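Once you scroll down, you'll see the structures, which are given as structure tokens.
All of the numbers you see were taken from the coordinates with simple rules; none came from a lab. Only a predicted model underlies this, so the values are computations on that prediction, with no experimental measurement involved. Cβ atoms are built from the backbone, for glycine too; each structure is taken alone.
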Structure P
Amino acid sequence: MARDIPSGELNDLLSTLRGATTPLGIGEIEARLRPSVPRRTLQNRLQILVQRGTLAKEGRGRGTRYRLGSVSHPQEKAVPESIPISADGRKALDLVSRPLIARKPVGYGRDFLDGYDPGKTRYLPSVLSAELQALGRVQTVDQEAGTYAKQILQRLLVDLAWNSSRLEGNTYSLIDTRRLIGFGEMAEGKDAREAQMILNHKDAIEFLVRNAGVIAFDRYTILNLHALLANNLLSDPSAPGRLRQIAVGIEASSFHPLEVPSLIEECFDTILTKAARITDPLEQAFFVLAHLPYLQPFEDVNKRVARLAANIPLIHTNLAPLSFEAVPQDLYTKAMLAVYERQDISLLRDVFSFAYRRSVQSYAAVRQSLGEPDPFRMQYRNDLGHMIAKIVCGALSRREATSEIKDHALQHIPTADREAFRQVAEEELLALHGGNFARYRIKPSQFEAWQNRWNEGDSYIST
């Protein structure tokens, strides 16, 4: 998972491994590392660097050893043809794709932020923004803030949590994510940090949607957004929701973020003030998507905060949300590198335009499907009704419900339809509420007892 490691700690750890003639076990690294760090922190750092390819891991269990990864530069992946890249975006992509040694070290450019004048400066051409708004407009546009997001909340929770986590290197599949969010079912063989990341996204998205009338580009919203996204993921338990007090480095980048806490705080407040003054919701979204990560106001989880914060103006105005569906991780990373190292927004703008169009198409399909009979649901109507009634009348927990659905599919559903049946049954169960349970011949007292048991399972990972 792509995370920002404090530059001093990163250098100390890599220096320790550079000085070894053979791969080192974690105990040997711990003994040589100065200054020392807690074992759990060291394990997390090693895992992150292995995932990035900076380190290579050999062996298993107690025989695990670490060494520096290959210094060769693998061939860059081609940009998918479905993502139009402008001439300026292509130039930026080529420049940040060069070897790190060929890219000039740069620091935070305050003029990039100071030069933005809300109402006068535009990152998105007005024609492009108007086009995207027209595409993303839904029938609820003139209703209370957050109306549309609340209507599609269950879908948004999965889509945005999965795609945002995927851009950080999370290996959960879409189905894994749906079952984790809906039923607390952790995927086998996955790191607990991956599950925590996704569940943190769930909590953060719910915070934005359920408080749609209150959230804004202010300290309350952004600090609490970070606290929710960083929950149980940082070594310092006081870091979530707090502006950065330490220096950080960006792996595989020549960019060095600000280090002075007072300047970080000043620029953070300036970003919020300027964002709040932007009246175009798409321009607002893109502004924070670029400037929050560029400042790196937090010790980690900055890009995740930016991606969710970009949805604030879309939630406010009942536009289709931005879920980052189908955005390649490598291309998004390169787009952010262009902002970091060159203050160049052209590639990120290309990615943003593609991502929003793709999100609009996805949610338009959801709207068009409303009211259309589903042949699969009709085919398995009796099985679905039996399953829902059994789970609710038996007051089964989330995990018990998952097991019950799986067992029923194995015993009664043809092999080719089992996975689809599980998904549909889970969706039906998650869509159950006080206004629709009677169709399953469930009594109010039974529904209430089930809901009380069901809601006890909202927290899946201990903090």
Structure Q
Amino acid sequence: MEFISVFDVFKIGVGPSSSHTLGPWRAASRFIRKCRDTGICPGDKLRVYLFGSLSLTGKGHATDLAVMMGLSSHDPETIDTGKVPVYVNEINANKSIDVHGINLIFNPEEDIIFEKEFLDYHANGMVFRLIRGNDTILEQTYYSVGGGFIIRDGESLEKFENAPVHPYPILNGRELLDHCTKTGRSISSVVMENELMDRSSEEIRQKLLGIWSVMLESMYQGCHTTGYLPGPLKVKRRAPDIVEKLLPAGVSYSNATEWMDHIKNSDPDFQKILKWVSAFAIAVNEVNASLGRVVTAPTNGSAGVIPAVLMYYLCFANRSAGSDEIIRFLCTSGEIGSIFKKGSTISAAMGGCQAEIGVSSAMAAAGLTELMGGSAEQCTIAAEVAMEHHLGMTCDPVGGLVQVPCIERNSMGAIKAINAASMALDRNPEDVKVPLDDVIVTMWQTAQDMNRKYKETSEGGLATAVNVIDC
């Protein structure tokens, strides 16, 4: 069984899309490393073919830019996102990419080819070629399967077969609950034991807190950056306006930590808490939509739900909480995300938006339930409730951009997660009629039945009902 780490679910990357930006970026990086290993010569040519959903919404999702950055060996975790346009302009001007001092011919206008047909294995397919003269020296096909995960066609399963055996193998919700029942451990504790097979306790803690740091920074940046999002829709950033109305006049701070302290010290009513949660979620996805740095949770398009719900807990539900609670939340929510990936999909191109916002809401609901004192059973109840009320949600981005309706959906997913946790805490597991695994199966069946035009193609729904020109 493939082990999916919490660090596979939560990846630091660049927006606006994990499957259409981060995935192709990582695939291009892997291909260019293979080119170096194979051997490259001055004058060799690179060519990329994008298929299916990657082609239909590739421009709006910055897939072409991601491919250029990956072929240029830039790291999505560390790149200065403000310099991406500079690097892109250099490639367009030079019509080449420098690979360790060797210039390879690459004209993006001619060598990134948008093929509308779909490859058989997955809706997000791409083919990379290294060409010398009239001959193809190297060709590889990759699929971006959601959340920044990529699979190379024909890839050996040896890495899974030779992987270390983890103490608590988990394929589905039932197996997770079995481990928790037999050991008396919480979900986060079971996850931590599995993670310890690959990393030390201190490394796990530092990496998880590093993930939270990026989440917090994306909320802070989004809540303090005004103007309009890039692209033809000219969507006005809303998070700063919400925050300005919520914080008292004259409040002073200079960083995300001080800002968070002010929020904790405020005394908001129910309506203001709702507005804060919305602001947190919207802020992250406004950063994501502007090619900023966010954390897949489990995707870029749903990156705002997990931070918003965790921020809700830290600022309003338990203001004395700290690192331990953050780690427990991320471990629990990450495991729920991995179960959805194993049993269904986290790719909107395969399952619609239920695979992104629905899964992220389920993850957040489970994590919040554990922090609120819920049992492992109640955590899975919360995840089921959250997903149950996202079933059938389509992915229909207007103009192929991860903006409308994607940004608002993060706010709705966060609110649903908080509500699902509240409901689960009042439930007796013996009274539950729909277990988590059943809703995961239902989600996959729904995904298979869903018309392809509602799966991140911008060929149906709001994407066709809204006239981009009128925007």
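Here are the numbers for this structure:
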| quantity | calculated |
| --- | --- |
| Which of P, Q leads on volume of the Cα convex hull per residue in Å³, largest value | P |
| Structure (P, Q) behind the derived value -0.77, -1.11 of log10 I(q)/I(0) by the Debye sum over Cα atoms at q = 0.14, 0.19 Å⁻¹, for residues 89-176 alone | Q |
| Given 0.30 for FRET efficiency 1/(1 + (r/R0)^6) of positions 329 and 377 (r between Cβ atoms, R0 = 30 Å, to 0.05), calculated: source structure among P, Q | P |
| Comparison of P, Q - label where distance in nm of label points 7 Å out along Cα→Cβ at positions 289 and 417 is highest | P |
| For 2.2 (distance in nm of label points 7 Å out along Cα→Cβ at positions 233 and 249, calculated) the corresponding structure among P, Q | P |
| Entry that produces -17500 once helix-only ellipticity at 222 nm (-39500 (n - 2.57) for each DSSP H run of 4 or more, over all residues; to 500) is calculated, selected from P, Q | P |
| FRET efficiency 1/(1 + (r/R0)^6) of positions 305 and 409 (r between Cβ atoms, R0 = 25 Å, to 0.05) derived as 0.05 - corresponding label from P, Q | P |
| Winner on FRET efficiency 1/(1 + (r/R0)^6) of positions 17 and 401 (r between Cβ atoms, R0 = 41 Å, to 0.05) once structures P, Q are ranked, highest first | Q |
